Structure 1
Amino acid sequence: MIGLFAATEAGRRDLVEVGPFLGPDTVVPDGPVRPALHRLWPSLSAAVFFVGAASAVRLVAPLLRDKRSDPGVVCVDGEFVVSLGDDALALRIAEFLGRTAVVGSAADDGPLDELVELLDATADGDLAGCSAALAAGDHVLLLNPLGFPLPALPDTVLSHGEADWKIVIDDRLPAATRADREVRLVPRTLVVGLGSGSGVSTSAVASALAELEARGLDLRAVRAFATADRKADEQGILEAVEDWSFWHGDTSAPLLTFSADVLAAVPVPNPSAVVAEATGSASVAEAAALRAAADLADGGPVELAAPKVKGDNVTVAAARVLPRGRLALIGLGPGTADQRTPRADAELRRAAFVVGAASAVDQVRHLLRPGTGIHPHGAVELAASGLAVAWVASGVGPSAPPDEGRVETVVVPGVAGS
């Protein structure tokens, strides 16, 4: 939902023009701007202000929390349309109104900041220094052993060879101490399964989690915890999960629970007759980790990253949600910029390859990152090989993803023509 806010007569005139252009997702609240903004802020994907930029900054400053979750902000200020976090939307509004766009938030962040956001990753190392090296045209070695689909990157980013800087994308701990000019990006791919006896202590659960680190896993990569539903109120487990969140920057990871019947149906490498007799399932930790990972993967592949580790009255295991290629199916509408959604612009920037007829690609060529590959066909095959791909076509676009399961597929329909 895009909120439109105006406090002057001139601003309201612009608002009346821009509202229909942005489509049915817009909302224009009644009454004073400030209370309306506070009320709507949690539900907004973007906020457009028809006031001076300084006034817009003062309005949103008390509400800002996290650039990943805060709405993008655009300010229509006289002859300028200023981006305060949503360059694509600012460019669209400027094009429509025939005014000058002032953008740069994405460029200021740089490709590494965008990678952190796309991967929902924790960054370890001198991110600013590495970004500066990229901006200066220095060679940077990027290692991606798990094969995450990445957007187009500068041609100075190498996949092998030597470079002054190195970026590693992995959920596993390095074998050696991180070098000064090494940046590690830790995506949240892991699900930790927990099984325990009654009355297990918090310290025992924490010690078992530490054993996963001893087996090479980076606990900053934990996306969720999982256990049997009969352990949903086990105090030691709940407190250990809460402690994990505190020590990892108040990162949220849910505790997912499953019935014994569900866990019993999950194939595991290390079943136990003793556990089966006590719980109704031959596995709790491994089965819960694998089942929760499969649910989060939504049809994608998963694997057991660490078999069960036994501790003091507790057992833990870890499963990994494996990355897969990404295919965005984008409808461009009848062809004008106002028929393309902001989500479409974001997916085009995320893609390493764009596939479609020349007439469709020409409509979005100016939005693509430098180095983005362009192909007339073969979108599914490219995505199935592990790449990030956007397929573009005029009109609304497809209503259902093809070849479901082989790749992560998202549908971004265009606005239908009148």
Structure 2
Amino acid sequence: MHDVRRWSDAHPSRAPADLPPLVWIAAPDALRHARIDAPPRTIAAGGRSFALDVVAPLPLNRAWIDARSWAWFSEHAFVARGSRDGERFVARTLWPEAFRIGPSALPLRPLDAGATLSTGLRAWIQRTPADAPYEAFALWQREPAASDWTGKAAIGVVLNGAQGDDDEAHAGHFSLVTGRIADDGSIAPWLVDNFYSLDIESEKGILAAPVTLDNHFADLNAGQSWYRPSWLLVALLDDDRSAVRVQSALGRVYRQFWRHQLGYYHPTDNCTSIAVDTLRALGLEVPARGPTVGAVAPLLLPFLAWRERSLREARVAYDYLVAERTRLLPAVAFEAVADALWRLVQGGAARGALGREIARDAVALVAIRVPQFPSSRAWGDAPVVSLDHYRRRLPADRAQRKIVPVPARSFPDELRDDDLLPPLPHPSDRAVRLWRVGPLALAAAGLIALLR
């Protein structure tokens, strides 16, 4: 993130727009205001009707659209992205058009936040089931509040919940979003910046790349809404400079990520840490929450090795325990960013460029909840808020845990650039060295004492 910080510091008032980001659509055609019948046979839009088909499920995808899905979508007008072939339309993405936040300003509905906004957000997230209806409301509006949000720029964070059929996914997922409210209030074209391991083959075809919001949520294979509920916190802005700063910075991060200068390691370099590190490097003061275990963590390494029956697995467990929680757990990061934004709109001092821009330009803070779409997949849940919460979600019998095996996809050595720097050591590397050197140092000290 040193590159991002230097670049941002060089442009303290307004960062330049970088080259347009690479956006994956994989759907050359779109039908707007579309309707289907149930069971689905046709899709109608713009006065025309097409025979409806959908893309094939990926071989590793264990759940799919079913009769409940079609019944639900038959009640909505939606945007369908896909491929049109004569009188046939093959849908790839289905996004309800009612899932919008404008163009008129939303009603103000402050949460019972207590001391911080994060406490109210946590209660809101945890009390609603996965299939609860879509909702969007303003948490705060600048006075006098604008009645028309058309064209307002947006910057925000996305929290995807826990999956109901994968015990490795109870923490959820985290990403950043930028965009502008369309004339009809649509948020579908916004960009969601998603980081995901490049070195495995995702069972759902999830892309580590900027994708449109409707693709991120509603792609029939990769869409988050097909397997868990989600929440967004969005700052609407009179000026797009902070959104440009964030999106341009993420373009710089992607370039390092795609060429494997920035690796993906779940405890320390993951979807949450990459996003939060970028915000901090740009000057948003996201408060840290500290690690799960502090200075005494090295003492736990032998116990972890005994419990895991593997030094390699013990090292991974150790790295989770010492990771700063806003860089590890999506729900904790979501709450921390919310507190940072809330402090700014309440008049708190901003020292960094991004913080100053948001403080000057924000006109509203908006909370959005996107439900899980019905399908053959189990219903999801709210994401966990601690490692202990994660542990309590897991079946005690490890044989009963639902794990989705995915094949590795190694990055070819011949594609690695010559200027790549060596990866930074993991925290567990220092703990292992301590245990290797520590006993020897104690023995040497004892020997010296005896010789005296």
Structure 3
Amino acid sequence: MQKNQSVAFHTLGCKLNFSETSTLSRQLEKEGFKKKAFTEKADIYVINTCSVTENADKECRQLVRRIQRLAPESFVVITGCYAQLKPKEIAEIPGVDLVLGASEKFNLVPHLANLTKGDATKICSCDIDTVTDFKSSYSVNDRTRTFLKVQDGCDYSCTFCTIPMARGKSRSDRIENVVAEAQTLASKGVKEIVLTGINLGDFGKSEEGGKKHTENFFDLLKALEKDTNMPRYRISSIEPNLLTNEIIEFVAGSKRIMPHFHIPLQSGSDAVLKLMQRRYTRDLYQERVDLIKKIMPHACIGVDVIVGSPGETKDYFKESLEFIHALDIAYLHVFTYSERAATKALTIKPIVPMQERHERNKILRNLSYQKLQYFTESQRGATRKVLFESPKVDKENEGMLMLEGFTDNYIKVETPHRAEWSNQIIDWKLL
């Protein structure tokens, strides 16, 4: 395969996947490949998959069919979590040429060099327990905000989750490497780094030359605050049992780490949390939220919730809904439970009918809308620092150019385009 060929990427799933796809794209461009949009004809298509929900699996298959209609002679490469979990299933999709598991994802270039159209689908996978190395990656969107992967894998055993099977054991970058990467990104004009990982609060586990290192997430935050000149950091998502009081108090006094937390809850019922094998109770979760709002009343708190998981009776859902309703939070990310092969949740009863799952999802999405309206209204009149991104066309307003940005506490702001504000942090009064 010639290195001057064109390649198009598509990402399914989380921010971590986006950071990895961006890194793969830079690797190929450095080798002479020409990047194209996924909607264009290209010589190679790379799909970085997710497998958190059944819908992500279906979307992967749909994308391959779309490629076959658009460019049937192209090469199709599938990588990511779905590729690690079900490589043989993916290999049977007509049109797929190469399946790369967790250990081979970042070896895309040499694999492409040995690929021939018409050969049987090549599968390069591994036993996930053998994946112990950490590969740093980041995504850059118009130089403004970067998603920087600092941790990968997970040692937890939540009954609904396939991530440990797809990503392997928890492992991390070293603090000195993250600091150096942050400084490099700052020199390129990036103004905000979103720290990402599969279980970010578990940061610190790493191994080099057989030697284990033991750093922690709090140490990382202190180093980024002290040893970098990056204006803004965000914590993408952190488990409540790993969000310590010292981290919360440090963020409250930080000049660089934004007052914005995303804390997975999954259920507001202790009975359901136990069925899920989560590592906290709702009382601990309440304590974390209360402390954040006590010392940072302006802080934005987002919450992940799963509805319709096995064992979530109507009474348990009602209990969860009432708990979430009373929480002083800003928004919800609501996920409808989806059966995943080889997970312990498949043995839990009763099973919630799909229609009931969708109804519960709708109820919580409506609650999320109300929460966000209330939080936004509570900040009216305050002056916050907004990082404006590159201009976008407002199709609903006669193609007017608009600037979009977020306050430090994650309130979205839009204003007519001013070139001098793009990728700048501006004091903004919320009206």
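Just so it is clear, none of the values below were taken in a lab; they were calculated from the coordinates. Since the model is a prediction, treat every value here as computed from it, not as a measurement. Cβ atoms are built from the backbone, for glycine too; each structure is taken alone.
So distance in nm of label points 7 Å out along Cα→Cβ at positions 296 and 368, computed for just one structure, reads 2.1; which one of 1, 2, 3 is that?
The correct label is 3.
Name the one structure among 1, 2, 3 that Cα Rg over 2.2 N^0.38 Å of 1.11 was derived from.
On the way: 1: 1.11; 2: 1.05; 3: 1.00.
Corresponding structure: 1.
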